[in-house]
Structure 1
C-alpha cells in the first residue's frame, strides 16, 4: 500500500504501512538531494520514533548528508532551528495527535515550511520505483552528530521574544505525554511562573492516550479541582494548544484567534486588519469579527493552507479551531508554546483573565458526522445532496451553517451543521447523512 504526502507529511501505522524501509529510502533521496549538506532530525515520544530516526539517519548519511539529532523535541522547535541555524532541511518524526502505534515523517525546507509538492512527488517516485541512487564513498559519507543543545537555543529564542514576568500566575499544563513533556514546564518556570504539569511521563505508548488537546476534558476537570489562573493542553508534538480558563471554560483555537486578534488590532499590529482561518471555524467567530470590523480569510482545512494565505497577503495571525495558531512575525508554523506565551502576554497587557478576554464570543453549537462513501467526488456533486444542503441553509437563514466536505485522507464525507441549539444541529446533520447513506455512493 502506498503512503502519499498529505497536508502534514507522510503518516501511517508504524511498520505496517509506514515502514523502516520507506524511511530509509526517504533518507536516501533527501541525502542525495542535499549531498554535502546538513539535515536535522527530531522526533516525539512514541515508541517507534528512535527506529525511524535511525533509518532516516542511515539513508541520509549513506547519500552524503551530515545528520544532526535533536532527539525528542516539538515540531516547532525543529522548524525554528532548521530555519535559523543553517540546516538544509529538517525531518520531524511524529504523528501529532494520533495514537502511539501511528507515526509520520514531516519534511521541512530551509525556509521553515513544508517542502514543495514537486519534491514530494520526486520522493514518492523514488520510494515506490525501482531506480537506485549512488552511495557516497570515502570522505563523502555523511556523519551523525548530537544536537540536543538545539532545544536550549529554541527556548532562549522564545524568552527573548516574550520577556514576561509570570510570578503572579499559577498555571496547569497537560503535556499529552508527548514532546511538551521536556520543554513546556522548563520554559514557564524559567520565567518565574508557578506551573504544575500533568501527563508528562512519556513511556513510548501513552502519547495522546486520554490526555492532551484532543482530550481537553482531562485538563478541564483538573483545573476545576485546583486554584489556577488558567491551563494549557498540548498535542503530541506540541504544535497545537487548547487553553482552559480558571473556571474550566475551554478556549479553543477560534477563541484564541479572537483573543489575540482583537488585541493585535487594538495595538495597530494586525496587518491588513484580517485574521486567516479555515472553513471549519465557528460561525460565532465570523459574526463577532464582523461586529468588530475585523476582516478574515477562509482557507481549506490544514495549517499549510492557512500559512500559504498569510504569506501571500502579509497577514500576521492565522489558525485553526484545533489549536494550530500561527503568528507569522515569530514562526512559520503553529507552535503551542509560542501561542501560550502570546495568550499570557495579552492577559498581562490587558490585566484580564482568560474568561474576561473571551466570554463575549458566542460559540454556536456544532455537530460533525463522518459518512463512509465509495466515491467522495460523486457524493459532493450529487444534485439531491446539493439541494438538501441548500434547503437547510435557507431554513437556518443566517443563524447557522451547513458544510459538507471530503476527507483529505480517508474515504469519508464530513457533514457539519452549526445552529442555535444542539437539537437543530442533530436534526439537520442526520437529514443529510441519511440521504447520503440511502444513495449508497
Structure 2
C-alpha cells in the first residue's frame, strides 16, 4: 500500500510542478514539445495540438520540454521560431520558470485547506509549567496562548518548536508575549541548564487517553515491550485518565535516573513494568510544555488564514533545516530520497490505519503538504540545474540586458552533479533499509 500511495503522491507533485511550467508557457505563446510524467521508457502517449503528452515507466520526475533554438531545424518557419522559449521577454521566461515551484506552494495551500477544515489548527497553548522553573518564575500558566517568542510571531504551536529546538536555547533571556483571558502580556524568562531524562515515547497532550503514538527505537519503553498504540493508565501509583494528565504529571515530576513503574493497556491486555529513564537532553530549558499536535476547529475564514500559516510554517521549516546544514547540526546523511520517503509514507500509513480511512487521508495530505512545500523551496535554490538557478541567470540577464554566456552548459553541469547526489542518497536509503 505504501508503494502505491508513494506513486500517487510523487506523481501528483511532479504533475502539478510541470503543469505550472506548462500552463504559463502556453499563456506566453511558447510551444511545449512534450509534457511527460515519469522517466525512462514511454508507457503510452498521445498528441494534441503541437504537444506530445506522455506517461513513462519510472514514477520519478517529469518534464515540460519547451521549444528552444537548439531544437529549431532548417525546415521550421519564422512562426516556429517565435514560439521558442528564448524568443520571449526575460520577464515571460522568469514567469514560466517560477510557475513550477509556485504551483507546488499552491498545492500545499489547497491541501492545507482540506486538512485544517477537517481537523483544525494547533494553537500555541501552554500545556504545562514545571514547578520552580524559569516559566513559573516569569508568570506563565497552563492555557496561556503564546503569540510571540523572542521577537518572532507565533501562530501555531509547532512554530515554538522551530524557535526552541531548531534554533536552540541558550542562557540569554527569552521574551514571550502571551494571551490570557483575551489580554496580551509580555514577560521575560531566563533559561536554566538542565539534564533531561526520558523514557522514549511521543504522545499528543489532549483530553483523550494517554496513547503512545511512537516509541523511540531501543529506548527504555521499547526495551520493556511497550508499543505504539498502548495507552498509559498509571505511573508510580498515580492514575492517568488522559494524555493531559500524563503531561501534567511529568511536568511536575520530571524523570530522573530513578526508575518509574508504568501500567498501560494494549486493548484488553494489561502491561506493567519498571522503566529506568535515560539521559536524553543536556541543555538549557524554559520549563514549559506546549501544544504541537492537539487541534482546534475554526471558522471558514480562519481555515483560510491557518492554511497560509501552514504553508509558511513548512517553508520556514525547510529554510531552518537548510541552515542546520551550514551550522553542522545536520549532515548529508540526514537527506532522504524516494526510498526514504516511501519508508516514511509506510510509517505514517501504519500509524494512521487503525484510526480509520479519514485519518489515513488526512495524514497523507499532511505529508504531501510537507513534500510539496519542500519541493517548491528546494527548486528555488539558486543552484544551476534547478529552477532557482535558471531564475538567477534570468535576473542577471534582466540587469545586464543580455543572456549569461554558457548558461546551458552551466545548467547541464549542475544537473549532472544533482543526479550524482540523488544516486548517492538513493544508495544510502537502500542500505539503511537493511
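We did not get these values from a lab; they are worked out from the coordinates using the rules stated. Because the structure is a prediction, the values reported are computed rather than measured. Cβ atoms are built from the backbone, for glycine too; each structure is taken alone.
Looking at FRET efficiency 1/(1 + (r/R0)^6) of positions 325 and 421 (r between Cβ atoms, R0 = 35 Å, to 0.05), point out which structure of 1, 2 has the largest value.
2
Identify which of structures 1, 2 gives the largest calculated value of distance in nm of label points 7 Å out along Cα→Cβ at positions 109 and 221.
1
Can you spot which of 1, 2 the value 17 was calculated from, given it is relative contact order in percent (Cα under 8 Å, 6 or more apart)?
Going through each structure in turn, the value belongs to 2.
Which structure, out of 1, 2, was helix-only ellipticity at 222 nm (-39500 (n - 2.57) for each DSSP H run of 4 or more, over all residues; to 500) derived from, given a value of -12000?
Corresponding structure: 1.
If you work out FRET efficiency 1/(1 + (r/R0)^6) of positions 181 and 405 (r between Cβ atoms, R0 = 41 Å, to 0.05) for 1, 2, which one comes out largest?
Going through 1, 2 one by one, FRET efficiency 1/(1 + (r/R0)^6) of positions 181 and 405 (r between Cβ atoms, R0 = 41 Å, to 0.05) is largest in 1.
Computing Cα extents along the principal axes in Å gives 71, 59, 40 for which of 1, 2?
Of the options listed, only 1 reproduces it.
Computing distance in nm of label points 7 Å out along Cα→Cβ at positions 21 and 45 gives 3.3 for which of 1, 2?
1
Can you say which of 1, 2 returns 0.65 when FRET efficiency 1/(1 + (r/R0)^6) of positions 357 and 381 (r between Cβ atoms, R0 = 41 Å, to 0.05) is computed?
Working through the options, I get structure 2.
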